[in-house]
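There are structures below to look over.
Please treat every number below as a calculation from the coordinates, not as lab data. As the structure is a prediction and not an experimental result, all values here were calculated from the model. Cβ atoms are built from the backbone, for glycine too; each structure is taken alone.
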Structure I
Amino acid sequence: MFMKGINYLTDINNNKLAVQIDLKLYGELWQDFYDRLLVEARKDEKSDSLESFVEKLEKDGLLDGEV
């Protein structure tokens, strides 16, 4: 199957190793894919509550007023 703007890097046995994406054609799709990769990479990270996050912002002087 051929898709305009999509090129594959293959090994000697024609196994796909990497993909090259034309960002002029698929830039928005790439951003969605990249965002999903970031979510997956961070899924096991500890998270803070909203209250804790707001307190830290206020302590650092990065937030004034109510949230």
Structure II
Amino acid sequence: MRKINVEGLQCTQAVMSVLREMVSMKEGEEIHISYEEPNARRDIMAMVKRRKYNLINEEDKIIILAK
């Protein structure tokens, strides 16, 4: 499991940070993303849909994804 904290980053910065981690993930590996900005969440989720990652869970400002 990987963890990434994008709190304090704006939309594009947050998405790029998450994407850098995700491209090196192995099949079935999970990543826990903590964020602050609602717009960062929106953009991360849009990227997830385009790249067909799986949303495992979404809690209070934490998104859990799998490849």
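Quick notes
- Across the set I, II, relative contact order in percent (Cα under 8 Å, 6 or more apart) reaches its highest value in structure II.
- For 2.4 (distance in nm of label points 7 Å out along Cα→Cβ at positions 17 and 49, calculated) the corresponding structure among I, II: II
- Structure from which -12500 was derived, helix-only ellipticity at 222 nm (-39500 (n - 2.57) for each DSSP H run of 4 or more, over all residues; to 500), options I, II: II
- Kirkwood radius over Cα pairs in Å from the coordinates reads 16.1; which among I, II: I
- Value 16.1, calculated as mean count of other Cβ atoms within 10 Å over residues 9-16, assigned to which of I, II: II
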